[in-house]
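> The structures considered in this document are given below.
We did not get these values from a lab; they are worked out from the coordinates using the rules stated. In this text the structure is predicted, and so the values were computed from the model without any measurement. Cβ atoms are built from the backbone, for glycine too; each structure is taken alone.
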Structure P
Amino acid sequence: MLTVLIALGSFLGFILAYHTYGRWLGTKIFSLDPNALVPSKELRDDVDFVPTRKQVIFGHHFTSIAGTGPIVGPAIAVFWGWLPALLWVVFGSIFIGAVHDFGALVVSLRNRGQTVGEVAGRMIAPRAKVLFLLVLFFALTVVLAIFGLVIASIFKLYPESVLSVWIAMPMAIAIGFWTYRFGGGLLVPSLLALALLYGAIYVGVEYPFSLPASWGNPTIIWTVILFVYCFFASVLPVWVLLQPRDYINSHQLIVALVLLVGGMFAAGLSGKADLQASAPAFTETAPVGAPPIWPFLFITIACGAVSGFHCLVSSGTTSKQVACETDAQYVAYGSMLLEGALAVIVILACCAGVGMGKFTRQTDGNYVVATNEAGDPLVGRAAWTTRYDPQRNWNAFLLGDKVGAFVEGGANFLTALGMPLKLGIGIIAVLVACFAATTLDTATRLQRYVVQELAASFHFKPLMNKYAATAFAVVLAMMLAMMRGPALPDGTLRPFGTGGLYLWPLFGATNQLLAGLALMVTVFYLYRRNKPIWFAVVPMLLMIVMPIWALSWQIFNAETGWWPKQNYLLLSIGIATLLLQLWMVVEAILAWPHAKGVLEETLPPLPPSSKTSLAAGR
């Protein structure tokens, strides 16, 4: 019953926050205006700037921000106990994450759809623009390398997910042309696509697709295929693939979440899912090699509570598609709360769901319930401990374990609805893969913007071209992803194609540092307009101090630090990120005494013949 009460309390809290705190931000702080001229209309080019109805842009925004972050982060953090993770997700989403996303979107909407990095140059100081863009570049490079590996690994671990993920691409292109070129309706084609997607899940479960062994390492092959796809997804007009694919995926993902919630309630009310009996609220003993809960809880759970990557989506793609300024609360604040709800589900799945029973995969692809030495099914704390053994080394908790904990717990929830375990695993695996895929191609497009903006700042014309910028972003990320990952605790070398795991320790701190910088831009935007800033200053300070603390620990810790261990790649990127962050803080401190009530320099007027090129930096 505790599982149900926690879920109900969290969901009601999110709904209440949207209609109170979110509405206050929209009306009293940001003063959203339904008649304001938005970038999607002022700079419409039908490539990046496309006015879009709020339901469609919500689908794009939500699926882009809710990658595997709100799955992997909570799946790791419950090592410290489910209660700290739950509290950070609920309160972090409402008072930090949603404020961060909302502010980034509004600031970008009122600055011709510029990214937060560009806006920082006018809000804080000219040097801040380049500093911010460099932080964005490092952060997105890490995101691309990691998420390419994540999806490739999901395809390898759960071959039943392959068909559903790829079949969405041609359907999205067909719907894009039908809607934008032929003026067709969106509802019927979307429902048809949804039916085909779930039909593909069933087919994929019965006939999983695996690459032939003769082709070589499947992780490397899938990574290459994914990045080739990302190149085309980044340069095509958003209405051709990105928007309709995300819209289709949003329906599929929402249906999967509804099934998860239904299964969770059914399992909780029937007593099959018992949170209290399955996992500890607080763990007394952390795993070997685990970092301290302070500050790493705030770093491990990024997406789901607050994530700097979201400011890139808000200001990089979403602001160029919002058709009405008042849609910003629905799209940004609402999407972040829905992601918080997803993170709550993940926490409960990785605790109460995993405790419903351990299962193993047979060589024929079927799943059977695991038993203990006495032949009894592994349930409760015994089942949870098979995933979260406190004696297990923290660094031995592999990517498959992190994703697998949610897949296992989520599939157990679905069995409470009478669904076969095999089909439940297929649905949850596709859910994870689709979330990761939408984040990957959106991140590629965002990195293209960042590369172009940096090229313009340094007057390097070759990379100001969108095709060259995209190719540079894709090739760099692919090279990093192709590296050999870090050795396992027992010294075993990982194969090539696991480089994303090597970069994983950088993701949390750099991502959260980015959130602190984005909140800083929002604070300056409001401070210059004599608007209240207290509600954003506290989150800003938290998201500056905690990541700096965590990154310093990762660099200098005597036992595992990158400096003592001579881990020069992580050390160089970590120190560079730390110095850029501190430099940004210094620039902000210097600008602060002269900013109150002083509006930033206005953007130059757009000549009619060059609106798009001026705005997009092309």
Structure Q
Amino acid sequence: MPENVTQKLIRSHLVSGTMEPGEEIGLKIDQTLTQDATGTMVMLELEAMGLDRAKTEASAQYVDHNIIQADSKNPDDHLFLRSATRRFGMYYSQAGNGVSHPVHMQRIAVPGKTLLGSDSHTCANGCMGMLAMGAGGIDVAMAIAGEPVYIKMPKIWGIELTGTLPEWTSAKDVILEFLRRHDVKGGVGYILEYYGSGLDSLDAMDRHVIANMGAELGATTSVFPSDQEVKRFLATQRREEDWTELTADAGAGYDRYEQIDLSTIEPLIAKPSSPGNVVTVKEVEGEPIYQAYIGSSANPGFRDFAVAAEIVKDKKTANGISFDINPSSRQILTDLINEGHLSGLIAAGGRIHQAGCNGCIGMGQAPATGRNSLRTTPRNFPGRSGTKEDSVFLCSPETAAASALTGKITDPRSLGEKAPVVKEPARPTVDVDLLEVPLPPEEAAEVDLVKSGNITSIPPMDELPDELALPVLLKMGDNISTDEILAGGARVLPYRSNIIEISKFTFEIVDEHYYDRAKATVSKGGHAIIAGANYGQGSSREHAALAPRYLGLRAVLVKSFARIHWQNLINFGILPLTFQNDDDFSLISGDDLLIIKNIRASLQQGQAITAVIQSSGKSITLNHGLTERQKDIMLAGGLINWIKKRKGAD
């Protein structure tokens, strides 16, 4: 039968299960990606497993999130990460080399391969004809150790692109249009595969922009074909030999179809505080702004910066505007210098920052309280910018640059009929100076791990008991993000390798007293939390499961989960339960006690779980949706305990 690109990628890496939607499948992983906010835990997990050397074709550790060296914590962790990559035979991308996703695309990505990353935006490399997925850190550690990754077989959503983009629009407006149609839960359970004649007008970095924000739809990943454009891109990186063609067969089908006529796209913007809160720029035009921010992994290409430079060329940004330029990679920064665009941005009032994630993850560039910030970043969840009472809009570089000139939200079409024409460098920079290659095995074996006092072991976890009596500490609504569960930013992320310290920030955006209340439940059997739909959307950070687990969280009852966080809860022994009847959500108050009995037998026998609400005596039925493998992990108290049991059995 004819196959689409996604089916070809999955079939060629399938090690267990059948390709039926909803069935658990195991996939061989060729490459992995870790970044420093999640990578320290991955390296500690590899050490705990006793790994000798990475079993993948290529594994890379990037330092891009925590590059502000306000004290010794971040540089100490960088030393640890470098020593670990040298010990385990991995690539190491130094601070200043750039954001993991575009750098991986430039230097390591290979069409036809699988990539698993401990960052939810790993899906950006789907632009290269890869099956590139985000996951929790411990799942990535398992992949580095040679184990398959297990997911539920998604449905495949074919998105046909036709036409070409009008003046003053770009790839960011395309993915914002899809978010406008389907919101942040619209892609759950799907892989988004793009095809059609419209691809001819989208270069590889444009496709990166679209694939990156597939994460904001809740999709498992996004996939593009490996065609002549991918071949051209690899040739600019002096890696043409890595190219293989991978396109859909004639007559290939999809579980769901949609069409986007690019010629109908107009400038769009996501209002605070959700990537799915999309309207036309015209609808909010005129609102004053404090900040216009260009860059991040969501708009990482040369043209994203160059078009902004051309828009502000020989002009000045409005008084009082913070015009922040966030270069995505050292290579692109060099090209911007060589082509004269960086000087143009500076002359207009631009503030140039390091090549890294920076303000996207709340590491600097935080906006003023209550003032509007326009950003080309992928997310605008509450507080993610580093400012608790933030007001962040997501938009294209064209809209951000036009608004920087006027000091208010501005439709870039008002600047003239024709948008600036940007030419790519004739010979783009290739820079590998800050990307260290893996050591040979004999040298790697002699490397010792370098640990500072801020790097601590993962706290031990007990097995799942048969009965739980859990006070409900929090009751929340829909779309709670991992940024709200455990924030990023310069205050928090330096403790990424210290669970005891980082746990103090858990749920602080939702309830500043949660830490003290939760800690008091640890010796009494723990607690539960309640939430609505799409719980755990956003970042893949496993700290958002591990820190609450350390504070006694044993069960999460929700209407539905985001994919990666659901798996992270399982990995750390927290029961992820969904209401069989959504109306039961209203029966539980924020100070109820839940009694759950016969848990182990219910899991082993594949039955739903019953909880009794003490205040009313009412019983509610809860589903778990666990596979046989996941049940074993849950009963053991998490993946680490499960691995230890397997090793003991061996």
Structure R
Amino acid sequence: MRRICLILMLSLSPLSAGGNDVPQWHANDGQLILHGVPEIPAALVERIRHYQNARSARFLDWSPDGKAMYIRTQFGDVSQVHRVDAAGGTRRQLTWFPEPLGQVTRRTLGRELAITMDEGGGEQDQILLFDTATGAARGLTDGQWRNRLLRWSRDGRLLAFQSTRRNGRSNDLWLMDPNHPDRAELLLEAPAGSWYGPAGFSENGRYLLVQQFLGVDDSRIHVLNLQDRTVRLVAGNPESPSANRAVTFDRRNEGFFFITNARGRAAELAWQSLEPDSPPQFLTPGIGWDVTDFALSDDGRRGAFVTNEDGISRLYLLDTRRGSYGKVNHIPLGVISGLGFNPDNRHLALTLSTSRTPSDVYVLELGRRPESARSLTRWTFSEVGGLDVRAFVEPQLTHYPTFDLRGEQRRMVPAFVYRPPGRGPHPVIIHVHGGPEAQYRPSFSMRTQLWIAELGAAVIAPNVRGSTGYDLEYLALDNDYRREDAVRDIGALLDWIAEQPDLDENRVAIHGASYGGYLVLASAVHYSDRLRAGVDMVGISNFVSFLENTEDYRRPFRRYEYGDERDPEMRAFLERISPLNNVERINIPLLVVQGRNDPRVPASESEQIVQALRDRDQPVWYIEALNEGHGYDRKENRIIYEQATLLFLRQFLLN
């Protein structure tokens, strides 16, 4: 399956160390290149293969008659669409594309699926229309531009989407009749520094709910009249920015549902009338946690929403007419996503991932009252490579003190701690999430369980400042000139580790991807004396070169988060804190992993830090996939990356 060429390549590597040639070898028909990485021992490959054959399943949509469902799962190299006809039934594969699938959404009232798919991880997504009965697929876009955020009209005749086809960089709003894709119409041109995307059509087809995004703390909602093309701002205020996420129109053509933090508290579910100047009605004022997801039944009487309560998902059912809601108490603790009501309005599908079980699809039978529920049935049973899930470790949520104060008290940073069995002291792997506008949540991670079992390591996943899921103050604490305060949160975690009798402060490694990769490199700059090793996947090594080279359609949003490199003062600051310009302070071995086609963090970010480390004779392994982008979606590449990571941590963390 791996198709590995195990012959070490004696040709010169484009990356050299101190003038010496770096040995490299290729795998997966030459698509994966490993520079300076030792050959993976066959015994290690065999030992962990069970962990690398775990699967997951995610809910996509119900079939038109509601008797079956479409799910996403992976049996081969990339994920595909499967059909499941009953709880525990066979997963029948429908699509056989060579690339991973992006968004998948069923045509309203029909059997066709609209699918986005890129090539080689480059994120230039194209739209396909796939017939689930015949297996036929036809392209709706020309292959040149980035297309995403698909929304069908309620009658299934029209498809709204976001595209850069106007000039290659602006994320505009478009409308298409799939029977005449060459006549697609530009509805709204996105102003510089923002994007437009469709959120949903009204029941009568007259209006389109439009999302506008400027930044993580400034997003607005508009209503576009499709008859006269007039646009009206209905949520969000340029004078007092807030985050507002459009979800869907109601079924009575009277208003729409959205999620907002406009009142300066946790994100709330709200409904707002289409009547001009109507105030929103806040539906979840007493919960106090962010609402993260909402779905509405076809008849409009029922709603379902999910909250994020310190990283754990809670599911609620809503009576949309009375405004009352109730918590569903018999859902296992984990992370919930992908809500979808059955056309019968009596069943709700959801995807659930726990710390011990992979993502799988469940169906909740609903009660007579819209806010009541009955039984929960598991529809898919994803394999875990034959391993005993009872042996998997569950995390503990803790909070450790960091360097600054909140009021008169030391600020606390939340973290999930996975402790292996035994007294220790255990080596430690710190895993930092990307984003930075993201949050680590305790969903299933076979990688974490592998590290615990094979390395005997504790795994700690902190949500350093800048993470979402808490409050607006915490979200903004790493902005602009406070960027390295997030790195100081890692330093505070190292202090906390030193105080734990079951953790070994002398054996600590750090792992992260994307922005988490930057934190790996920055931590290596500041804490090489307290770390053993680091694994950086698609990380930023220099903020200035990153901002200058990331794709045009992303650049304004990244400037909003990190600062504008065109401003001389900000440019000097970004240069000063960039790991590439402090490489002489990195004194730990690094494993750097990159996709050649990454449009977000270009491959040059990894190449330049690897070259700089080799020029100083610092030990560095480098893995590059020619057919990947921002992360590894292909199983054959992911398998070798995970094997190399385990070998690296064995050598440099455990020593």
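> Here distance in nm of label points 7 Å out along Cα→Cβ at positions 110 and 534 has been calculated and equals 5.0, so which of P, Q, R was it run on?
R
> Which structure, out of P, Q, R, was helix-only ellipticity at 222 nm (-39500 (n - 2.57) for each DSSP H run of 4 or more, over all residues; to 500) derived from, given a value of -20500?
Here the read-out was taken from P.
> Continuing with the same structure: Have a look at P, Q, R and say which one yields 0.45 for FRET efficiency 1/(1 + (r/R0)^6) of positions 454 and 550 (r between Cβ atoms, R0 = 25 Å, to 0.05), as calculated.
Working through the options, I get structure P.
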